[in-house]
Structure P
Amino acid sequence: MRNGYRVIDVDAHVTPSLEVLHRYASQAAKDRWSELDPYIREMNSPAGRGHPIGPWHTIKVNPIPYNRVAGQKAGAEKIEKGGAGAVEGRVVNISKEVCHERIQHDNPHGRLEDMTVEGVDVNVLIPGTWAPASSALDPAITTGLYDAYHTYMRDFCSADVSRLKGLFLAPGKNIPWAVEQLKKIGGDSWISCVWPSLPEGMPIDDPDLEPLWAVMNDLHLPIMHHSFFYEPPYFPGYRDIWGNSAIARTAAHPWGAQRSLAYIICGGILDRYPNIKVGYSETGHGWLPNWLLRLDSQVHYVKGVIPKLKYLPSEYAKQGRVAVCIEAHEGPLMTKAVMDILGEQCLMYASDFPHPESAWPHSVDNVLKWDNILAPGAMKKLLATNADAYLRMS
């Protein structure tokens, strides 16, 4: 609690390292672990981001470096397995405080202490870039990594499953596996949502995903989309970004969310599956009303390409079927504008803890300063009520 408000952070992160994942991997996955060797990258992270002191390892699957400085002549991007990520060495921690070591890996008790310092009741834990990037690997390698991650998450969240919640990774290349596993573990209390990890070229309204939506609907599990931008499946328009990492990152997150939301709505997923909601984290939130109002127009103006929907796209957000995490840098006026247009039920609090964009331990306090713009009822919904409604919290 903070100033009497319950707080749910819907964009908090674990990595974890390959060393940690290997501990939880099945023997079948370990037997193929050497196939990850071309993608392995050694990391040495500064204090304050929840990593180990000293080297640790992850995978980088064909990352685009986005090295061009704006104003320079454009050139070919050198993409290499195991290469540096596009923000590696280019960002600094907004926070000047130091959180506990290894809370992105295998220190859940330290994370709980850091959450308490900030006044956060619940972290929704989202894995690092290796997770969506694995959509480009051999499907058996992907499912081996995802299975290890799910076992790891069960263990990590068990430190306090009422405060630590995770997500299920559903690989688009192997929907039968995802369905089988979700039927097996989908009732576990640590699972609060599902992240469909789709390979490049697979739309989120692809009919092959219908068995996944059916199981999620039965389990009352929502769709989660978290944006990454420099590894597969990349983002819409990535071939035409002209090589600058700041502009790529600015574009990637809302573009990916806009495309996803449009097809989830226009593909009829929310109509066919009444227990499914959809949420977006690390995408910003100011785009939401503009995009939905424009979509309201286009679904009628462009004839014959959208099945008949029960509601206008904007009405799904007004009903609470769409939930988007705020990014604090967009500020209280933008936040209030979204609420004024779509209602108070479609925005959720998020901080990106403990990534460099997080202002821990001041992220919650910074949003509470918006109380001269947001009424107490709106603030309560933003900080927890909307997330409680979007996530499966039991």
Structure Q
Amino acid sequence: MRPPSTLTSTIAGALLTFSVAAPAEIAGGVALSGHVRERATYMSAIDFDSNDEDTGWSWAQRIHATADVDLKDGMQARISLMSGLQSGIETTPIEDNHLALQEGFLILPVAGSAASIGRQEIRLGSQRLVGWRDGTNVRRTWDGLRLNGGNRNWTWDVIGLQPVDVEPEGAFNDTSDDDRQLAGVYTTRSAGRSDLDLYYLYAHYAERNTVEGPGVQDRHTVGLRLFGERGSIFWDWEAVYQFGEHGGLDIEAWTLATNTGYRLPGAWQPSLMLSTNVASGDSDRSDNKLETFDALYPRGNYFSELAQLGPANFFNLNPYLTLAPNDDLFISLDINFYWRLEKEDGVYGPAGNLIRPPLGSRERFVNTAISLAVEWQASKHWFLGLALAHSRPEDFFEDTGSADNASFAQFTIEARI
């Protein structure tokens, strides 16, 4: 129901979203598509600190142009260029990239499957572990190989990739990050009312910072996801276990994620949902084990567009309501209660970065956040959206340092051709 992307711009201190969508077919088997996204964002506290120099308003623009080409013998190619600019906050590789090759790959038919070779965007399943990260100005992209195919009951993806290391300044200077690799197999079985994902992923980091300190990390992830609907009830449940080695320590980590909802009768198509999640943390820093779950390369906005907290060493309750007054308008309202699972471990951001170490605190309650999103597909080509949130740090932050409330607003306008 959500549009593929949004863009934000300020109008009288409010926040909205606009978008357009329709590839243009031209002669010679070439399809052109693209979008321009403008986004204005207000944030009153970064990492719960209102004195951070990046608080306040910022503006971001993304221009994306893509050509999909049909070649002979069933081969295809994609070339996608992207420019991302931001002002008002410090330049970062996830928000600034002046001009870059976002995608450039060949698709080759291979024994009933398709092999994509080159630079490409990847998302798998629910994007809990591998996602586009569309909420940032610069979407995540990879160099490598993807083989995907399927039969009557199963589809599969086999990947061998390196993330692209973004250089914000300059043009066409992004390169593969040789210090990180991602490989694995992701399969989906369609089974009527309920579908099943089974997967294995291997992630290598030449250096990964954790609560146990930095080190070379090799992390293996196995997971199972069950999702579907029956009548008015729908569900999306996922269980993940991780093992491997980090700087001589054994990795033992896990997560359980659930989202269960019920569609009510009514003109506005109301749906009530409850998301409950838990992810392991490090319980003892002297036991030669790293037990903190790592979400690898997730979509980022796990809990809301505010994207302050990540899914590591936590458990939460997240009830929410969605409304669809018509096919073009979508409204959601949710509240998220977030706690630490292990008192010997800290609190993490969406990228798996440690934003507050434990500092000896015995408090578990971390944060309460409420958010509202309004998204309007104004026409075939224009999308308008508004996101508002308020985040209140609780006992753990008050016990360990800065604990400022965060107010968030984002207005996005996107046009697609």
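Given 2.6 as the derived value for distance in nm of label points 7 Å out along Cα→Cβ at positions 74 and 282, which of the supplied structures P, Q does it correspond to? Each step should come with its number before you reach the end.
Working: P: 2.6; Q: 5.0.
So the calculation was done on P.
Matching task: 1.6 is the computed value of distance in nm of label points 7 Å out along Cα→Cβ at positions 42 and 306. Pick the structure from P, Q. Source structure for this number: Q.
If helix-only ellipticity at 222 nm (-39500 (n - 2.57) for each DSSP H run of 4 or more, over all residues; to 500) is computed to be -500, which of P, Q is the source? Don't skip to the end; give the middle numbers.
Details: P: -10500; Q: -500.
Comparing all candidates, it corresponds to Q.
When percent of Cα pairs over 23 Å apart, for residues 90-241 alone is worked out for each of P, Q, structure Q gives the greatest result.
Here the criterion is Kirkwood radius over Cα pairs in Å, and among P, Q the highest value is seen for Q. Across the set P, Q, mean count of other Cβ atoms within 10 Å over residues 34-41 reaches its highest value in structure Q.
With FRET efficiency 1/(1 + (r/R0)^6) of positions 114 and 202 (r between Cβ atoms, R0 = 41 Å, to 0.05) derived from the coordinates and found to be 1.00, which of P, Q does the value describe? Could the numbers behind the result be given before it?
Values: P: 0.65; Q: 1.00.
Computing FRET efficiency 1/(1 + (r/R0)^6) of positions 114 and 202 (r between Cβ atoms, R0 = 41 Å, to 0.05) on every structure in P, Q gives 1.00 only for Q.
When distance in nm of label points 7 Å out along Cα→Cβ at positions 130 and 362 is calculated for each of structures P, Q, structure Q comes out greatest.
Taken together, the values in this text are just the output of simple stated rules run on the coordinates, not laboratory data. All figures in this text were calculated on a predicted structure; none of them were measured in a lab. Cβ atoms are built from the backbone, for glycine too; each structure is taken alone.
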